[in-house]
Structure 1
Amino acid sequence: MPQPAKGKPRHSAFTNLIFNILVPTLILTKFSDEGSLGPQLSIVIALAFPLSFGTWDFIQTRRANVFSILGFVSTLLTGGISLLELDPQYIAIKEASIPGLIGLATLISLYTPYPLIKTLLFNDEVVDTERVNQALDEHDAHANFEVALRRAT
């Protein structure tokens, strides 16, 4: 398991996606009919995955897991829309709004000390940040790198 700079255990983005997005989605799409779990129980079980994973991650790292929060909210909205038997267009709106909110949060975070682009892409889970920083030091290119990250956003 990758280790962040502070030495606290972290999980891969793949693990986050499995527990916070993939498993809840599979439960809601494949097991929510009356012949399986039923709508209410499938929502409870689907919500348990991001909630449990996020709680466990918080205990391990003392930081909120954004993927778990997003997975919980997304599952809660999908389940709520289904239970209330709302028009399917609301599911489409929800599915389109989540990526839109991520994009908006990424842009807003540029004006904070912790830009999301750096959190998502420039971390030890994705790249060898120590080697990148050494290369940036050798070429005196930290400022150019920050500009490139901002443009990538």
Structure 2
Amino acid sequence: MNANEALITKFYTAFANADAKTMAECYHPKVHFIDPAFGLLKEEQVSKMWEMLLLKSKGNLKIEFSNVKADDFIGSANWVATYNFSKTNRNVVNRIAAEFSFQDGLIIKHTDSFDVWKWSKQAFGPTGYLLGWTGFFQKKVQQQALSSLRKFEESK
């Protein structure tokens, strides 16, 4: 296992252990994060997002990861998050593909990709099934996620 594979493993092990502080230590101060739920987050926002998600899960979040690969510049992993979606209390099993870029021995860019329609069907039930594939619905989810993050940041 090379240093960047070890870094990805450290990140997801910390995530599985609900250790937001160690997760944050894996990121470069200028990190950029992108995913379908939050869109683009930068720098401190990224660590705050993970901290918020861990706190909202109240210990009911299971993280599994596999296929960790990396070289000196880029890396990837697959991970699965199993949890109850806070707004609907519906069970979600989200399968995510992660891609990373590294700088100075830390993660400088982290991109998570997942099937938003599959996620929305689980998280929102019939509404997600009917509307989850639409840009309107996806934008609404992103706005709500960012609003939650702003409120969390303000409370800190």
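Suppose you compute relative contact order in percent (Cα under 8 Å, 6 or more apart) for every structure in 1, 2: which one lands on 22?
Checking each candidate, the match is 2.
Looking at percent of Cα pairs over 23 Å apart, point out which structure of 1, 2 has the largest value.
1
Work out FRET efficiency 1/(1 + (r/R0)^6) of positions 64 and 80 (r between Cβ atoms, R0 = 25 Å, to 0.05) for each of structures 1, 2, then name the structure with the largest result.
Top value of FRET efficiency 1/(1 + (r/R0)^6) of positions 64 and 80 (r between Cβ atoms, R0 = 25 Å, to 0.05) goes to structure 2.
When distance in nm of label points 7 Å out along Cα→Cβ at positions 48 and 144 is computed for each of 1, 2, which one produces 2.1?
It was calculated from structure 2.
For helix-only ellipticity at 222 nm (-39500 (n - 2.57) for each DSSP H run of 4 or more, over all residues; to 500), the calculated result is -14000, so let me know which of 1, 2 that is.
So the calculation was done on 2.
Just so you know, all these numbers are worked out from the coordinates, no wet-lab data involved. Note that this is a predicted model, so its numbers are computed, not measured. Cβ atoms are built from the backbone, for glycine too; each structure is taken alone.
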